[in-house]
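Structures follow.
No lab work stands behind these numbers, since they all come straight from the coordinates. Given the structure is predicted, the values throughout are model-derived calculations rather than measurements. Cβ atoms are built from the backbone, for glycine too; each structure is taken alone.
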Structure 1
Amino acid sequence: MEPQQVRDAAQRIQENVARVIVGKDETITVLLVALLCEGHILLEDVPGIGKTTLAKALAKSLGCSFQRIQFTPDLLPSDITGVNVFDQRTNNFEYRAGPLLSQIVLADEINRAGPRTQAALLEAMEERQVTVDGVTHLLPRPFLVLATQNPVELEGTFPLPEAQVDRFLMRVAIGYPDEDEERAILRRFRENNPLTELEPVIAASEILALQRAVREVFVHPAVEEYIVRLTRTTREHDAIQLGASPRGSLALYRTAQALAAMRGRSFVLPDDVKHLLAPVLEHRILTTSQARVRGRGVRDILQDVAARVPVPVEESWSVETGQVIPA
């Protein structure tokens with residue numbers, strides 16, 4: 001599959017989701033990058049922003065099955081993975097799948113469930129399978145988890161440990177709409193919900209082909225070195241206590257491939273890497289107490305990291321083809 005086909009497919013999905021979601025093209029782009037990389041998204045924002053609507057619009061645009069799981073303190077791992085039920089007619093146990101065995105899963109307020117249930121979800125995200133009573137059940141493909149966290153009202157929650165947060169490919173915030181966008185939302189939802197009229201624009205089989213095409217996007221060694229230097233700089237920065245892990249480097253590599261393909265290119269540019277630096281690494285680093293006291297945000301520190309690492313010069317490789325220019 002050619003990069004232009006990836007770009008056209010991504011544009012169809014983005015335009016379809018934008019029929020429901022107003023003014024959040026960048027957020028939709030990040031979600032599509034995660035989908036093409038077979039990764040997962042952590043949406044951290046206040047209630048009422050449209051996280052559930054965004055997930056439903058994406059699922060309907062892809063023609064994929066969708067389940068919303070409301071995480072609560074009494075939610076058990078079996079409530080999401082499924083259980084074996086004894087059938088008296090056959091004298092056998094029959095597996096009844098849980099909501100986790102869907103293609104698009106919205107894990108709403110993941111930090112309100114206990115650690116065991118959180119671990120069951122994160123294990124399924126990593127292994128692409130669930131095990132119930134010793135029997136393994138594969139998850140459907142494509143498989144995308146959109147987990148949400150509320151940054152306020154932390155009473156009665158179980159915050160995700162850093163090691164578990166690191167398993168999410170990217171963390172994004174939708175943010176409040178501006179005045180014109182909020183007015184457009186009122187008009188769009190005035191008579192009916194446009195989500196009910198949304199139709200699929202791509203099949204699941206085509207998504208799998210897009211995912212395979214993304215992995216073939218060329219990454220020049222100079223860009224690879226740029227990615228490695230960015231992540232290593234986070235480990236050496238004086239305002240960062242815990243830097244990005246090698247998983248962060250790999251995430252930056254894969255997401256840059258996906259973004260390049262969505263832009264119609266068969267190779268990655270340094271701009272692709274810089275564009276995704278914050279959503280990919282922001283949740284993978286821990287700032288020092290001094291930085292927090294001074295009010296230095298993670299994004300500001302990442303901007304400083306990007307400023308410290310030299311960008312590969314265009315004279316050494318072609319921005320048209322991504323290949324080395326002979327001396």
Structure 2
Amino acid sequence: MFTKTIKTAVAALLLVGSVAVAKDGIYFNAVQGNAEEAYNEMINNKIEEVGFILSDPHERINDAYAEKYSKEPGYNTTLDNLGFFSIGNDVALNELLTKEPRLGGFSPFNLHIYKYANEDVTRVGHVNPEVMLDIVGATDKDVRAKFIASFKDLDALVDAEIGGKKEVVSFDKLPAKTLMEFEVEFERPAELYEFVDTFQEEFEEAFEEKKYIIAGYKNYKEAFTDLEMDFDRFDKYWVYSLCHFYFSYGVFNHGSAQAGAFAPCSMYMYIEKDSNILHIGMPYLENWINVAGVKDAKQVESIRTLDKEIISIMEGLGATLK
């Protein structure tokens with residue numbers, strides 16, 4: 001089982017004569033008992049009060065694990081609850097995505113909930129926004145400050161509605177490569193939707209053929225048009241949420257449910273105004289190993305295998321890895 005790391009006033013690790021300060025990776029509110037009802041009330045009825053939009057809810061994924069995999073050798077019901085709820089602050093993201101489109105790697109992101117069956121504690125939380133920024137390579141000070149600040153009211157809401165004790169999953173450093181980025185050069189048609197529709201169809205078919213699930217879709221260009229907000233840098237901007245169900249079962253139902261804060265994976269795609277290049281990016285799953293503290297050798301291998309497979313699928317679609 002996942003051994004939580006509680007942040008202390010000074011978290012340091014002595015490494016070869018120098019001191020490396022541990023970093024906050026994932027924040028959780030840990031509350032005694034089953035907080036599913038309180039969470040559902042918050043996510044469905046109160047989240048918009050603090051500026052966040054729920055786009056793709058996936059509740060009680062653990063029930064689907066039981067339905068699909070309970071007859072597998074060695075299956076155990078390790079989870080009472082596991083939920084992925086993709087949210088984002090659209091108003092704040094309008095300016096931020098315009099300046100730093102790679103933030104789509106965590107826009108939307110998961111406000112994660114999970115509870116182990118053998119422990120009477122529910123955990124609700126998300127990846128540290130500073131770590132999100134580091135993973136996508138956002139260095140602009142103004143973007144970083146505003147993105148981090150946009151979480152303040154959300155965290156206050158979780159404190160008020162869920163309560164409990166604060167837990168922090170700590171880590172030492174990010175992997176050498178944190179963000180996979182691709183480019184697809186295309187001949188721009190008179191009507192851009194002709195290329196976009198064809199690419200999206202081929203993309204979805206390619207991933208579904210490899211047993212991935214399109215767990216969500218967020219069209220930010222359309223969302224900002226509906227909000228009557230300028231987003232003129234881009235002709236198109238959308239984000240897919242990807243999930244490989246059996247892979248997720250192998251990680252989350254086998255003692256690493258905390259890593260679900262990274263799921264489903266957000267893969268952003270955008271075309272700048274009058275451009276003929278489709279830009280694509282997604283955080284490497286390798287980040288899960290470092291930030292979420294995944295130690296199990298089989299899980300580590302499956303994470304690295306999936307990273308390679310995603311790159312292979314994208315290259316099969318004509319994308320070039322940068």
Next item on the list: Tell me which of 1, 2 gives 24 when you compute percent of Cα pairs over 33 Å apart.
Entry: 2
Notebook entry, point to check: Out of 1, 2, which structure matches 2.9 when distance in nm of label points 7 Å out along Cα→Cβ at positions 121 and 265 is calculated?
Noted result: 2
Check: Thinking of 1, 2, which structure, once helix-only ellipticity at 222 nm (-39500 (n - 2.57) for each DSSP H run of 4 or more, over all residues; to 500) is computed, gives back -13000?
Finding: 1
Checklist line | FRET efficiency 1/(1 + (r/R0)^6) of positions 25 and 129 (r between Cβ atoms, R0 = 25 Å, to 0.05) - structure with the largest value, from 1, 2 | finding: 2
Note to self: If mean count of other Cβ atoms within 10 Å over residues 41-48 computes to 18.4, which of 1, 2 did it come from?
What the structure shows: 1
